[in-house]
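Below: a set of structures, written as C-alpha cells.
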Structure 1
Amino acid sequence: MAGDIVKCESCGTKNRVPIGGKGKAQCANCKKPLPWLVNATDATIDQALDSKQLVLVDLWAPWCGPCRMVAPVLERMSKTYAGQVKVVKVNVDDSPRTSQRFQASSIPTLVLWRDGKVVDRIIGAQPAPVLKQHVDAALAG
C-alpha cells in the first residue's frame, strides 16, 4: 500500500497516510485526525482527488522559488485543517498531463477541488491569511 508515514501529533504513533481514500486520515491508535498531505503524479491524481474532503491541489516545481515559499504554508495548513482538507502536491515537470488538466499556465497554482469539480483557483504565491480565506470559503460553501 503506497503512502507517506505521518507521526500523530496527539499520541506519537506513526501512521501510513494513503494517496487515496474516501474517508479521513486518522490515527490508528487514538483516532485523532491526521494531516493528509500527499504527492501525486499523472498516474495517481485521480486516486488522490477521489475524496469526500475538500482537496487542495498544489501544482508546483522544485526550481520555482515562490512554490518553495508556499510549501511550508501548505504543510501547516494540512495540520490546521486535519480531518477537513487533503493537500495534494503535484510536480508539474513530472506530471504534464495533470498540469494541463488544471490549466496551470503559471506556478504555483493552487486548485480547490470538491465533488469532482474545481471550486476555487489561486494563482501565485499568496500569504497564509489569503490561502486560509480561500479554504474557509470553500469549506463553508
Structure 2
Amino acid sequence: MAAKLTGGCQCGDIRYEVIGAPQQLVVCHCVDCQRQSGSAFGMALVVNEEDFRLTQGELKTYPSKSDAERAKLGLFCPECGTRIYHKIEWRKGMVSVKPGTLDDTTMLKPDIHIWTASKQPWVTIPQDVEAHEKHPS
C-alpha cells in the first residue's frame, strides 16, 4: 500500500492521513459490524495509532461493546455520521480505520475474515485467505 493514505467522511468535514504501513485488513462478519456498516460485514484497516492523524475537523465518539463483549470506541463525523475509525480496548496503540473512507480503495485486499460463524450465507470467502469462526486467539 501507499506510504501515505488519505481519506475523509462523506460530507467532507473530516479529513485524515495515515503515514506508515497498515498492519492488516480485517473483514469482520459479526452482527455488530453488520449493523454498524449496514451491510454483510465490516472492514477495518488496522494501523498504528501514532500513524493516524486527523487533518481537518473534529470527531464525535460512541462507546459500545463488541460481540466478544469488549469495549469499543467508534469515532465518526458529527455532521454526516460517517464512521472514520474505532479503537478496541485490547488492541492498545492501534486504530481500525474504516477503509471505505480512503480516497483510493483500489489497493485493498483483505488479510483475514473473522466471526465467519455469523456471516451471511451468500458471502463467499476466498480459500487462500485466513478465516476464523470467531475472533482468533
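Since every read-out is calculated from the coordinates, none of them should be taken as a lab result. This one's a predicted model, so the numbers in the text were calculated from it and none came from an experiment. Cβ atoms are built from the backbone, for glycine too; each structure is taken alone.
Which of the displayed structures (1, 2) returns the greatest value of distance in nm of label points 7 Å out along Cα→Cβ at positions 32 and 80 on calculation? Ranking 1, 2 on distance in nm of label points 7 Å out along Cα→Cβ at positions 32 and 80, first place is 2. When distance in nm of label points 7 Å out along Cα→Cβ at positions 64 and 96 is calculated for each of structures 1, 2, structure 1 comes out greatest. Taking relative contact order in percent (Cα under 8 Å, 6 or more apart) as the criterion, the largest value within structures 1, 2 is that of 2. When distance in nm of label points 7 Å out along Cα→Cβ at positions 16 and 40 is computed across structures 1, 2, the figure 2.0 traces back to 1.
So helix-only ellipticity at 222 nm (-39500 (n - 2.57) for each DSSP H run of 4 or more, over all residues; to 500), computed for just one structure, reads -8500; which one of 1, 2 is that? It was calculated from structure 1.
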